[in-house]
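Given below, in the form of structure tokens, are the structures.
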Structure I
Amino acid sequence: MKTIILARTAGFCFGVTRAVDTVYREAEQETGPVYTYGPIIHNEEVVRDLETRGVHVLPDRAALEALKEGTVIIRSHGVGRDIYELCKNNGLKVVDATCPFVKKIHRIVEAENAKGNCVVIVGDPHHPEVEGIRGWGREDTAVIESAEDLVRQVPDRAESLSIVSQTTYKLSKFNKIVADCINLGYHIFCFNTICNATQERQSEAQEIASDVDAMIVIGGRSSSNTRKLAEICSHECKKTFFIQTAADLIPGCLARCDRIGITAGASTPKHIIEEVQTIVGSEF
């Protein structure tokens with residue numbers, strides 16, 4: 001008989017729950033057009049469901065610039081200062097669903113720049129959260145994923161640097177990058193802005209993966225935090241499967257696996273997790 005271990009932290013985090021609830025509420029209350037600036041979360045099922053309720057996704061800045069009426073919901077990833085200004089200038093109603101943990105980083109970036117420090121963001125430069133954080137800093141705000149990136153972007157090692165992190169970044173990797181930068185002689189003020197939910201989710205996933213025959217990680221392919229969970233689990237368990245829904249499970253992939261762990265990214269709805277758990281617990 002299979003033993004299934006479901007991570008306590010699997011699924012929507014506080015920031016995602018808050019953002020998704022906000023969009024559904026606006027869809028019910030607003031009589032005019034409702035938009036999200038980018039998909040509200042990195043989950044295709046949720047985005048499709050909202051589309052059926054009249055909530056449309058603005059894919060980029062150009063689409064937002066063309067908009068002259070309606071409600072624009074800022075997603076949990078947050079945006080730069082310029083997006084708020086654009087919405088105001090176009091006469092759009094703004095509903096801000098930015099995760100409070102991300103908002104905190106925006107305030108840190110502003111405050112550190114005001115002190116005269118150069119801000120460095122550790123994270124994926126192409127991730128919408130990082131792009132939004134950068135939008136609250138000066139033009140010299142750097143985004144790095146290694147100490148080598150910092151050397152290329154900020155060659156002056158006498159400059160005071162304030163380092164923040166993408167909220168979903170891998171903690172061990174963040175700590176290593178900061179240590180490497182300090183060893184290179186940079187004068188650094190470090191702010192660990194990885195959210196507690198991310199740290200707990202990653203720690204629990206690692207613990208479960210080290211004690212099972214197979215590990216299932218559920219979430220959207222474009223979800224940064226889910227990809228990191230899959231990476232962490234694969235280091236601990238060779239049979240780690242990264243899936244979006246139960247339909248992605250390959251028949252026979254769990255053969256001779258008695259202990260199976262399941263976790264999910266912060267953008268994965270509860271019903272998808274429950275469906276995977278039910279199927280894995282059957283004769284799959």
Structure II
Amino acid sequence: MQIESLKVFCDLAETGSFTKAAQINSITQSAVSQQMTSLEKQFKSVLIERSKKRFRLTREGQVLYDYSKQMIQIYVSLLSKLQEIKNVISGTIRVATIYSVGLHDLPPYIKKFLKTYPTVHVHVEYRRSNQVYEDVIGNVVDLGLVAYPNRDSKIEVVPLRKDKLVLVCHPEHELASAQTVSLDALSGQRFIGFEPDIPTRKAIDKILKDHGIEVKTVMEFDNIETVKRAVEIDAGISIVPQRTVEQEVAKQTLKKVEIENEEFCRPLAAIHKKNKVLSPAMKQFIAILSVREKTTCFKQS
């Protein structure tokens with residue numbers, strides 16, 4: 001019996017999915033099944049109740065999971081400690097990120113990290129916000145990058161920085177000629193929004209509601225790129241993170257307009273599973289992500 005087989009078993013127990021357990025460990029689903037069969041023979045016990053409707057550990061399987069989890073944490077801590085002693089920064093970091101952060105915030109940090117630690121491989125997946133949390137809790141990824149982080153007993157939150165929210169419109173839109181506009185000017189405007197379950201959409205809805213502003217939401221999308229494309233064809237205006245529209249503003253396909261007497265910010269954070277043993281590579285990656293930039297944003301109540 002190898003520690004790798006116990007890790008696969010724990011990943012399977014936590015995700016409830018042969019597919020995800022295979023993905024986490026970079027093996028095939030068939031290999032996962034074979035290792036589970038091998039463990040059952042080793043312990044002369046049925047560990048998993050196999051059913052098309054649901055996945056569940058047997059009593060013996062639960063005991064094996066509880067003890068295996070402790071063994072794996074000790075083993076991972078040992079490897080991490082040995083790397084620290086040898087001053088070795090290597091391995092793979094699995095990251096799940098929401099689209100806007102992954103496309104516009106993350107690249108310069110990865111470039112800086114890989115320049116310093118070229119032997120580390122950073123694997124990035126683009127996911128919806130709720131899926132990032134699922135992947136972190138399920139141990140599918142090591143780190144998640146989100147906006148407006150949720151507080152969860154299973155999650156550790158590392159605050160990063162805040163991104164200013166700005167109004168954008170088509171260059172020929174009636175609001176484009178102004179350098180600044182009041183929030184009242186948004187009343188009755190056609191509005192391009194994120195889908196209702198996305199945290200940034202919830203925050204923007206709260207801003208508008210708190211200021212008594214009603215807009216006409218004509219389109220809703222699940223990612224920033226599609227929102228920008230809709231504004232570029234003059235389907236409506238939108239409020240988006242400033243960093244995400246820098247290229248379009250420079251190319252003059254979008255016009256950014258400041259909001260008078262207001263400064264709204266989107267908090268960004270890295271998340272990882274509670275009590276997760278962080279490798280030296282992960283610690284250094286989080287340290288680079290945590291470098292603060294100068295900002296005039298303040299936290300909205």
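Taken together, the values in this text are just the output of simple stated rules run on the coordinates, not laboratory data. This one's a predicted model, so the numbers in the text were calculated from it and none came from an experiment. Cβ atoms are built from the backbone, for glycine too; each structure is taken alone.
Among candidates I, II, the computation of FRET efficiency 1/(1 + (r/R0)^6) of positions 14 and 54 (r between Cβ atoms, R0 = 25 Å, to 0.05) that gave 0.95 used structure II.
Please state which of the structures I, II yields 128 when volume of the Cα convex hull per residue in Å³ is computed from it. Source structure for this number: I.
Computing FRET efficiency 1/(1 + (r/R0)^6) of positions 134 and 238 (r between Cβ atoms, R0 = 25 Å, to 0.05) for each of I, II, which one ends up highest?
The maximum falls on structure II.
For which of I, II does FRET efficiency 1/(1 + (r/R0)^6) of positions 158 and 222 (r between Cβ atoms, R0 = 35 Å, to 0.05), calculated from the coordinates, equal 0.90? That value comes from structure II.
Name the one structure among I, II that log10 I(q)/I(0) by the Debye sum over Cα atoms at q = 0.15, 0.23, 0.28 Å⁻¹, for residues 70-141 alone of -0.65, -1.07, -1.16 was derived from. It traces back to II.
Tell me which of I, II gives 17.8 when you compute mean count of other Cβ atoms within 10 Å over residues 94-101. Of the structures listed, the value fits I.
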